[in-house]
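**Student:** Take a look at the structures below.
All of the numbers you see were taken from the coordinates with simple rules; none came from a lab. Please read all numbers here as calculations on a predicted model, not as lab measurements. Cβ atoms are built from the backbone, for glycine too; each structure is taken alone.
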Structure 1
Amino acid sequence: MAGAAPTVNRDHIRPGDRVCAAVSGGADSVGMLLLLHAENALPKNALGVGLSAVHVHHGLRGEEANADLEFVRELCLRLEVPLHVHHASVPERLRAGANPARAETVEEAARILRYEVFERLIREGHADSILTAHTMDDQAETVLMKLLRGAWTEGLSGIYPVVAVGGGGKERSGKILRPLLGVRRADLVAYLEGRKESWRTDSTNADQAFTRNRIRHQLLPLLREYNPAIERTLANLAELARGDETKWQAELGRLLPQILLPGKPVRGGGRSVSTAVGECSLAIELERLRGLDRATAGRVIRAAGRQLGVRLDFVDIARLLELAIGSGGRSGAKLQLSGGLRAERSPRELRLYGRTDASRP
């Protein structure tokens, strides 16, 4: 008996859109392409979209990756779905050290190259939306990874259902969509098995040197013993966190222009933004900071750090709050924080000094 067809989230798909499905050859992406193709063919429930697919060859896994590409070619040929094939080289990117701030993992480099391809397809007018086959299981794994790394709510928001792309100047804009975030991976596999469809298996998915794979194969099965619906619980947490983060961003957008000040005050009024060579700086008036509740004050300080190019962690922010408005804070006190950020308290301000891009290692 055929498995019931999982539901594709159509909320951000409009008739006439050119949608391009990212297909790796794995069960999730093959299932997504087949679902989209089937819905677009139904006379009563047609999506009414121009459907195409994209496959990115990352220059990894040798013949296995070549076989993945051929599988996707044959699938798209059978379905009569136009296919965009792009070759990228993860090893070359890693050798070149494309991210000077820190070393990338193979997974990160592959993701960056993949999304560069997606954004290029949108900018060049080949698609209005790129659809990726992230499932509820992927969402649960992502939330756990972020939680283990000490993420704030933007991290616990996990994988966003919609991400805007482009739109600057004359640049074409579009979206990255994740229409299967409400679908379990097992339901996609059951659907494919019911249709007697095949798919490819990436051998690296079993390699437990990767954190995500250890979470998938070790941690999540253990957590299911405590909560059989743990994937749904974590997906719900991500949705709640996204709502909170949206509200915080709106609040910070209102507050920051009033609270963050450039440079230092000078005699006669005004402020000097000149700092030491290779530095940039911001200041926060202590009186205004004291007028905020602790949660909002922490968010303001974290936002200031990000404007200076530093992601402050929980401990950094606690130290800065103590310096600024705590009982142990005093004028002239200084702190050295992660990411090269320096802090100094004056009688009226908390001053933060970061390094410019050119001075970063």
Structure 2
Amino acid sequence: MFDLTAEQEMVLSALQEIAEEEFAEDAFEWHGEPPWENIELLADRGFLCINFDEAYGGGGMSEFEAMLSIEAVGRVCPDTAEVLYNQQMVAPRAIEMFGSEAAKDRYLPPVIDGEEFIAIAISEPESGSDVGSMRTTVGDDLVLDGEKIWVSNVPHADAAVVWVKFPDGLGSIVIEFDWDGVEVQEHYTNMHGGTQSQLRFDGVAVPEENVLTRGKDAFVDQLKALNWERLGCATLANSFARNGLEKALEYAQQREQFGQPIGDFQGIEWKLADMLTQLEAARLLTYRAAHNAHEQGRIPDRLDTSMAKLYSTERAERIVSEALQIHGANGYQQGHPLEYLYRLTRGRRLAAGTDEIQKNQIADVMKERGLPDLV
């Protein structure tokens, strides 16, 4: 696909070995609960938040290595990969990129050590994809009021990055769940068994050092950084697809009907061929976007990102669905890895911007720039 450096090959090889030796046996046994034992092991061996600054305990590598780690782990244990994605590419990464030194010193080392989790709160009951209509506000007196919904992992988190509206534009802050005025109103269980929560903020005093971005220019920078979250989401989806494809290939070679392995029937062969082709196309889009970002000063391109996120998450759902189809009734039973993997994969088409939002982004760029150059 792309030539890896010796260091990148080491990271990929080591993580594949850890996943296969340490995570495989209990993979698909977590049922929506974060696999903290696995995360602590990765932290102990220096493979958690490898894209964070070494000053805070990170590995000093890039987002590309972080994406490699997600893919290596997700092909074995999707729940562990999801935590890697959340901690390396989402809320803690925003703190690492935009936070004050006080915020970085407070929040990053416990995350990198595998001891704490930081959630992200964007959606509201009346505002989802349209972030401009957010009603959660922070005034000039740095008092937070408002409401957020669909916040993942709140029972396991200590803090959250919250997107808000300041008097001078959109921005983001860090809050802690035990602060006065922060209330967890309700928990919901999503399709794959994960917990999402509704939060209410009533007169919450926010320290100045917990303001990440504020005002138009700063928030534009955070929107650009959101593209890394979307590329991480694409990588996670690709890892789920690889997980399902490996299971389908193994089953097709072992399961016999009509006197031969079902994988020898042309109908199954064509399914497997389509699945691999779609997966490799998705991976190429994703890693091309990451490669281009590093060529352009670590700023992911909006078009590259949206195409990778859209195609990877759509194809992942299709590939995992076909893997379940190859398993027949076995794969459809509750408790089967593919039944769970399908439910987990489906959420990727909603997280980090829905399919429809990605298509809007792609169309906007086409109208603005025209078609991409041929070379």
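**Student:** Taking distance in nm of label points 7 Å out along Cα→Cβ at positions 29 and 61 for each of 1, 2, which is largest?
**Tutor:** That would be structure 2.
**Student:** Work out which structure the value 1, 8, 17, 20, 20, 15, 12, 5, 1, 0 belongs to, where P(r) over Cα pairs in 5 Å bins from 0, in percent, for residues 37-220 alone was derived from one of 1, 2.
**Tutor:** It was calculated from structure 2.
**Student:** Work out the source of 3.4 here, i.e. which of 1, 2 gives that when distance in nm of label points 7 Å out along Cα→Cβ at positions 117 and 325 is computed.
**Tutor:** 2
**Student:** Given a value of -13500 for helix-only ellipticity at 222 nm (-39500 (n - 2.57) for each DSSP H run of 4 or more, over all residues; to 500), calculated from one of 1, 2, which structure does it belong to?
**Tutor:** 1
**Student:** Suppose P(r) over Cα pairs in 20 Å bins from 0, in percent works out to 24, 50, 24, 3, 0; of 1, 2, which structure was it derived from?
**Tutor:** Values: 1: 24, 50, 24, 3, 0; 2: 29, 58, 13, 1.
Answer for the origin of the read-out: 1.
**Student:** 4.0 is what came out when distance in nm of label points 7 Å out along Cα→Cβ at positions 93 and 349 was calculated for one structure; which of 1, 2 is it? Don't skip to the end; give the middle numbers.
**Tutor:** Details: 1: 4.0; 2: 2.3.
It was calculated from structure 1.
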